[in-house]
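Asker: Input: structures, listed below.
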Structure I
Amino acid sequence: MNLRRVIVGIYFVIFLGVGLTSGVIFLQARAEYNLLKQQEETSRRRLAETEAKLREQEKIIDRLRNDPVYVEKVIRRRLNYAKPDEYIFRFED
């Protein structure tokens, strides 16, 4: 009877150790999973922002290729070009 209790006690301690070890491993895996989900969400958000910026730039490039009025506007604004009979006035802020 005494030997039986010892064996049952050993099995209980082993079972408890395996259970605790499994629990710790599960909690670590869950924490890593949550971290990866956050990184995925951040990456998806950055991807969406980058795709929106790309679409915006593609629209600008398309306008530069196909819209001469827009090209003239950009050249005048960025390079300060003027037509022969025009004057450009610059004011300091």
Structure II
Amino acid sequence: MSRQRASFVAVGFLGGVAAGTLVWSRMQRNYRRNLFSRHAFRRVAALGYLRARPSVTTAQLLREYVAWEPRPTLRRRGAKMLRRLEATL
């Protein structure tokens, strides 16, 4: 019984990780245009979406975002992304 229980726990854990990954990727797709949303979680998802799309337009958008962002943590994250993007371009 112990071995069967351990396999159920492992399958449940892996299923939870897979479901969480799926939900996060859907949220990023849905919220990719919400960089200036009033909801912080949506802004985090939008930053994650932009991180994978380096371009001059993304750099301009991040400059505006860093100047606008009211939360210091998210502002620092955006500024860090902008520095990396400018070094890449």
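Read the figures in this text as sums done on the coordinates, not as results from a lab. It should be emphasised that the depicted structure is a prediction, and the values quoted were computed from it without experimental measurement. Cβ atoms are built from the backbone, for glycine too; each structure is taken alone.
Asker: Using the calculated result 10.0 for mean count of other Cβ atoms within 10 Å over residues 38-45, pick out the matching structure from I, II.
Answerer: That value comes from structure I.
Asker: Once distance in nm of label points 7 Å out along Cα→Cβ at positions 22 and 46 is calculated for all of I, II, which comes out largest?
Answerer: I
Asker: Sticking with this one: For which of I, II does helix-only ellipticity at 222 nm (-39500 (n - 2.57) for each DSSP H run of 4 or more, over all residues; to 500), calculated from the coordinates, equal -27500?
Answerer: II
Asker: Could you tell me which structure in I, II was used to calculate Cα extents along the principal axes in Å as 114, 34, 10?
Answerer: Here the read-out was taken from I.
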